[in-house]
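What follows is a set of structures to go through.
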Structure P
Amino acid sequence: MSTDFVVFISNQTLITALYLLLPILGSALLVGILVGLFQAVTSIQEITLTFIPKIAVVGLVILLLMPWMLDLVIGFNLLIFDQITQMGQ
């Protein structure tokens, strides 16, 4: 196992993880900002008000992006298995 192989696998792992997480974290961030603005404008200081919209939006984003996420993970696994077989030759 060469250093180039380890660097390549590490790089692909981090890129895949970022592709999977950014839509989920971005939607949670956007909802958090919008709910925070709503709370500031209306002077509502209810702590639990922020959690329910975030959970709903994150769940919806996961459901909507699940085919794309599965495609990405399957492609990553195929890439890893292909690299492992090439390394063994």
Structure Q
Amino acid sequence: MAITFDPKKDKLNRRKHGISLSAASGFDWDNAVVWTDDRYAYMELRECAIGLIGYRLYHVTFVDRGDMRRIISLRKASPEEECRYVGQK
């Protein structure tokens, strides 16, 4: 699935989290822990995942649109998210 993102959102993500949304192209989707982000009434199905990019765990928020995966946010996983990942693997 092709990765896409908003360039403005990418700039904000780099400033806030120190990583470009383009790094999601290296995310290990096959072994990720994925769940629905139902904190708010979004207009589309928004999902979150914890998985590896290289040897580090990351948290990514995304929306699938046809054959495109739109990345909304990407950051290092928190200690709690690391435990969630390990607990479900």
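Derivation of every value follows stated rules applied to the coordinates shown; laboratory data play no part. Note that the coordinates shown come from a computational prediction; the quantities given were computed from them, not determined experimentally. Cβ atoms are built from the backbone, for glycine too; each structure is taken alone.
Cα Rg over 2.2 N^0.38 Å was computed and gave 1.60; which structure, P, Q, did it come from? Computing Cα Rg over 2.2 N^0.38 Å on every structure in P, Q gives 1.60 only for P. Computing helix-only ellipticity at 222 nm (-39500 (n - 2.57) for each DSSP H run of 4 or more, over all residues; to 500) across structures P, Q gives -6500 for structure Q. Each of the structures P, Q was assessed by distance in nm of label points 7 Å out along Cα→Cβ at positions 10 and 26; the largest value belongs to P.
If you line up P, Q by distance in nm of label points 7 Å out along Cα→Cβ at positions 18 and 50, the top spot, with the largest value, goes to P. Structures P, Q were compared on distance in nm of label points 7 Å out along Cα→Cβ at positions 2 and 58, and the highest value belongs to P.
Each of the structures P, Q was assessed by relative contact order in percent (Cα under 8 Å, 6 or more apart); the largest value belongs to P.
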